[in-house]
Structures are given as C-alpha cells and as structure tokens.
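> The structures considered in this document are given below.
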Structure 1
Amino acid sequence: MKKEFQLTKEGVAELQTELSELKNKLVDVIEAIKTARDQGDLSENAEYHAAKEEQERVDNRIAEINHILANTEVISRHSKTSVGIGCSVTLKNGGKPVTYHIVDSVEADPLEYKISDESPIGKALMGKKVGDKAEIKLPAGLQVYEIKEIN
C-alpha cells in the first residue's frame, strides 16, 4: 500500500525534532494556563485565553506531525538518471546555475531550495533527464531551463 507522504530521512528527522520541541513547549503552555487560571475571573483574563489558544495551536501541530509520521514512506535518494523525489537537480537558463532538491510538499521550503514535486517547477522537472529542457511557468513568464546534473 502506498503511503500518503514520501519524505527523505532528513525530512523525517526535522519533523521528529519539531515534535519534540512542541511537546516541551506544551508543558510550558499548560503551566501558563495554570498560572493564568489562578488569577481568578477567566472571562476577562487575556493571559488565560492566549495560553488556551496557544495550547490548541500546539496540540493541532502535534497531531498533524503524528499523522504525517504515521503515514510516511521514507525514501532514499532517487536514481541519478531522472528527476524524482529525493534528488537534487541543477538547472541553467543562461545565468548562474541553480540547484533544487525535489521533496514531498510536507518538506518543501523554497528559501532552502527544497521544492515540492507538486509545485509548477517540480511538476515540470519530474521524470526529466540530464540534457533535457524543462519549460517552467514563472511570474515573469515562461522560462526554459536545461537540466545539467541530477544527484
């Protein structure tokens, strides 16, 4: 049976670290709720309401991460012959080459050049080989990139 998410080992480790940090934070939030509750009237207690909202946010993220980890297939590096999840691909369109790491949408972080296989760039690259050209729709218009390297 195919899992819902395909993550790299690094992506799983990042989620496990975040989960651990959230569990520690939850202890602090519960303590803040207790302290705020001890201040009396809860109807006008901003600290209490803020702490309860933070508890809900942390609880929801913990549940989300647990769901992702329970439904994840850990993938190893993809083959170097074609672009797929888990590989790095170097592109060039005249200027300086740029390297993207293709990941599941859960791991995507464009600022770190981790792009989802479901993003416009990711979709255009999936299955391509070194030397292939990929047409990518960007806000600046259609760009053509050549695949220089796959790792």
Structure 2
Amino acid sequence: MAEPQTSPQPTGIPLSVNLQYLKDLSFESPRAPQVFVAEGPQSQVGVNVRVDGRGVGENTYEITLHLEVAATAGDAQVFLVEMDYAGIFTVPQLPPEVLGPLLMIEAPRMLFPFARQIVSATVAAGGFPPLLINPIDFADLYRRQIAAQVQADPAQA
C-alpha cells in the first residue's frame, strides 16, 4: 500500500496582500510639444526609489513604494513621473528584527511589477517610448535606509 502523499509545508513567513492601490500619480512634460519635434541630446533617465511603511491595524501595514522617474536632455527636463503605489499587508505577530525586513523588502518586491507597469504606461501615454524600470534590489535599499537612520541618530544603533 502506498504512503499517502502530503503537500509540502509552505516555507517562510506568510505575508498576505489584502489590497494594492495607486495613491498618487503625476506626469509632467514641460517641454511638450518642442521635445517631440526638436533635435537635441539623447535623454538620460534617472530613477529614485523610497519605501515607507506604517501600521494601519493589528498586524496590518500599509507599505508605500515611492517612485520618481526623471528624464533630462542636457539641462532640460523631458518628463517627470512621480508615483506612490501602496499595498495593505497582513502578517502574523513577529519580532521587530523579522517584521522590518519582511515589510520593507518583500512587500515592495511584490508591489514593484505593478508600479513598473503603471510608470511604463504613463510614459507611453505622454508620447514617449514605454519605459521599463530595471529590477530593484530592495534588500540593498533597506540596508541603506537603516544605515542612513543610524547615521542620523546613533542612539538607534
């Protein structure tokens, strides 16, 4: 008689996504329509990313992914996209040393593909080629944010 098969137990810590939503979106193209007809230097695109989190209930948190995407040609701004994309996440009761990285690394990692698509579609709707933001290392971003906080307030160390 064969042994009954059991499904593998999930590994890791459960992180439930309750809701994802666009909090704020701004697109500016201050040089339109000249930017579309004038020859000029090739555009350079810069991306700034920040992650914020706050509690909104028992074991429930809002994580917000802030993206700023700016394209410039020489000294002139070609376009600017500013976006806040958020999610509501529920996690079990966890110690702070586990909760912080879980919320500030894994949650934005889950939000990023959706935020990336919105930026791409917004840039395309502005008349420019769709822009695909490169993947972001949220673990490194988290480490840099913690290091900046400790440098600003050494008592946190």
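> Output the label of whichever structure in 1, 2 has the greatest value of FRET efficiency 1/(1 + (r/R0)^6) of positions 22 and 38 (r between Cβ atoms, R0 = 35 Å, to 0.05). Don't skip to the answer; put the middle values down first.
Working: 1: 0.90; 2: 0.60.
The structure with the largest value is 1.
> Here is a follow-up. Can you spot which of 1, 2 the value -13500 was calculated from, given it is helix-only ellipticity at 222 nm (-39500 (n - 2.57) for each DSSP H run of 4 or more, over all residues; to 500)? Display every interim value, and only then the final one.
Working: 1: -13500; 2: -8500.
It traces back to 1.
> So distance in nm of label points 7 Å out along Cα→Cβ at positions 70 and 126, computed for just one structure, reads 2.6; which one of 1, 2 is that?
Working: 1: 2.6; 2: 1.2.
Traced to structure 1.
> Of the structures labelled 1, 2, which one yields 10.8, 31 when Rg and Dmax of the Cα atoms in Å, for residues 86-141 alone is computed from its coordinates?
Computing Rg and Dmax of the Cα atoms in Å, for residues 86-141 alone on every structure in 1, 2 gives 10.8, 31 only for 1.
> For which of the structures 1, 2 does the calculation of Cα Rg over 2.2 N^0.38 Å return 1.34? Don't jump to the answer; show the numbers that get you there.
Numbers: 1: 1.44; 2: 1.34.
Source structure for this number: 2.
> Suppose you compute distance in nm of label points 7 Å out along Cα→Cβ at positions 94 and 110 for every structure in 1, 2: which one lands on 1.0?
Comparing all candidates, it corresponds to 2.
> Let me ask something additional. Quick check: 0.05 is what I get for FRET efficiency 1/(1 + (r/R0)^6) of positions 14 and 30 (r between Cβ atoms, R0 = 25 Å, to 0.05), calculated from one of 1, 2. Which structure matches?
On the way: 1: 0.50; 2: 0.05.
Comparing all candidates, it corresponds to 2.
> Looking at FRET efficiency 1/(1 + (r/R0)^6) of positions 62 and 118 (r between Cβ atoms, R0 = 30 Å, to 0.05), point out which structure of 1, 2 has the largest value. If you can, show how the numbers build up before the last one.
Values: 1: 0.75; 2: 0.95.
Going through 1, 2 one by one, FRET efficiency 1/(1 + (r/R0)^6) of positions 62 and 118 (r between Cβ atoms, R0 = 30 Å, to 0.05) peaks for structure 2.
Throughout, read-outs are computed from the coordinates displayed, never taken from laboratory work. All figures in this text were calculated on a predicted structure; none of them were measured in a lab. Cβ atoms are built from the backbone, for glycine too; each structure is taken alone.
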